[in-house]
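Next up: some structures, all given as structure tokens.
FYI, it's all coordinate maths here, none of it is from the lab. The structure presented is a predicted model; accordingly, all values stated were derived computationally and were not measured. Cβ atoms are built from the backbone, for glycine too; each structure is taken alone.
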Structure P
Amino acid sequence: MKIFLLMFCLVFFVAVSFSQKKKEIDVYLIGGQSNATGQGYMKNIPSDFEINKSVQFFYSQQLGGGGSALEWGPLCQASETPDKFGVELSMGTTLKKINPDREIALIKHALSGSNLYNQWAPGKNKNDTENFGPEFIKFIHTVENGLKELEAKGFEPKIKAMVWQQGEGDARDIAGMEHSINYGANLNHFIKRIREQLNTPKMLFVYGYVIPVPLERFTGREEVREAQKNIDQDSGHKLALKRAFVVETDDLPLRCDEPDSPYPDDKVHFNTFGILELGERFANKINQELQ
């Protein structure tokens, strides 16, 4: 009888422990400025593209989306306005296609026109809060709240990677050449600080080249793009960081190429098809480096 009771207790304990074990969920972060916010148009998405709504999505209250800000919901658009979208749609859908047996979640905050040197400034360290830029604060707040909510839902979130589409704000004439020249050092420090802030020292960081077409107002274009090249793990430059990779974007179509574009002269922002392709490239690069 005692043996039977012991066995029953053991089976019960194992069953309870198994039921209480949290399910892992892979988390991917999105940040940056206008091409991260997203300038694709929902109405122009090809009919054969289907959003995988099993992917979970959480975005900041500064974005307008197809769901509710700061609440987990099915993958949807989140940009300046709900009629536009960013890399989240194709990136999340592609990641799920590649990893059908994994739970996938995205967290996003971005602001059009924002710069790295001031608005995304991460401070010297975790304790240097008075020198945190406003967008860095919003981003960390969004990520921390998203992770907390996942844990409350019974998940064990694992941050796998961050994607970053930014640099125009630091290359503009109004920013000044000093900030364009310092972009490499600033991006290097930003990546280190994001990893430190989120306790993810080996987090993959994937980002895309900016400003594919030389334009007069972007006086620091070459400096910013050179810095993006140098940060890449395989560049051999002193600024190179392990597990940081740049993605080619110069061949992506722009808003000036989009049919009936309200911005026929826009050679800075990727259009609907460019944003969809960029999200897919981010997902494929992430998958390639996480193998």
Structure Q
Amino acid sequence: MEAKFLTVLADSCKNVFSQMTKTGTVNVSIKRDERLKEIYAVAQVAPYEDFTKKVKGNFFLGFNDERMAVVVASAIAENFGLPGFRNFDENAQDVMNEFMNTIVGHTITGWDKMGFRVKFDPPSSIQNINIRDAAFSCQEAYMIILDLGVDRVVFTITYVDGNRDHLRRRVLVVDDSGIIRGILAKNLIEGGFAVETAEDGLAALDKYQAFRPHLTIMDLNMPNMGGLDAMQEILQRDRQAKFIVLTSTARRDEELIARTLNVLSYVVKPVQMQEFLHIVKEALD
């Protein structure tokens, strides 16, 4: 995202925060977020998309702990002549959504004047949100940090440029374990890959057709349809399909069959993550 658009966002964060809380900021900084904060206790989230549908992302107003969210919500409420809050209840959430709505509204108004026309969905309040989830995957993320002297408020914006998204390698992860799927997807996303997941071979067929991955990570032993059958079905549809097999058994018969199915490598469970990422990158190169 261009610096001029981030500057508009930073100014909007500072001005709206000061006006709605009657609290000054010591400093405002913009920082590229190389490692997104994984979990926010409380976050306001507003998805956005430009009118050409080529650029999209999310605005996040995240708090590491609920206490700070209550403090900010109370400051805004008291500025409106309302009582403060003891906890982050529905009324506090409503106040924070209005706060978020105002920041985003001011931001896209500024962007519109610069020729970047964006629409956004109403913000929602989510607790214990993991912004590394596949739903929030992005190419870039930036933090707007409002330094209040005794504490700080962090506003994060994520960004995906559809004109460049095709450059990202797409990886489909197929495993019947939700934990394994989540761990592998998280590390692949951090590694810069676009990721989709499927819980068994049958689901993988539909996901493959829609996602068209450059590489599929395939578990062998799964309900409904196992990995060997799924790979055979996928290859009937796409002879260029490539696979890395996940296995805990390393049976000789499975290995012999898999050798005929464009399998580039085997990863034996439990997965050693650094080795796994190296194998994936090597396969795609």
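What the table below lists for this structure:
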| quantity | calculated |
| --- | --- |
| Structure from which 4.3 was derived, distance in nm of label points 7 Å out along Cα→Cβ at positions 98 and 130, options P, Q | P |
| Top of P, Q by FRET efficiency 1/(1 + (r/R0)^6) of positions 90 and 210 (r between Cβ atoms, R0 = 35 Å, to 0.05), largest first | P |
| Which entry (P, Q) yields the derived value 1.09 for Cα Rg over 2.2 N^0.38 Å | P |
| Of the structures P, Q, the one that 0.40 was derived from, the read-out being FRET efficiency 1/(1 + (r/R0)^6) of positions 66 and 194 (r between Cβ atoms, R0 = 25 Å, to 0.05) | P |
| Value 21.9, calculated as mean count of other Cβ atoms within 10 Å over residues 42-49, assigned to which of P, Q | Q |
| Computed 13.0 for mean count of other Cβ atoms within 10 Å over residues 26-33 - originating structure among P, Q | Q |
| Parent structure of the calculated result 17, given that relative contact order in percent (Cα under 8 Å, 6 or more apart) is the read-out and P, Q the choices | Q |
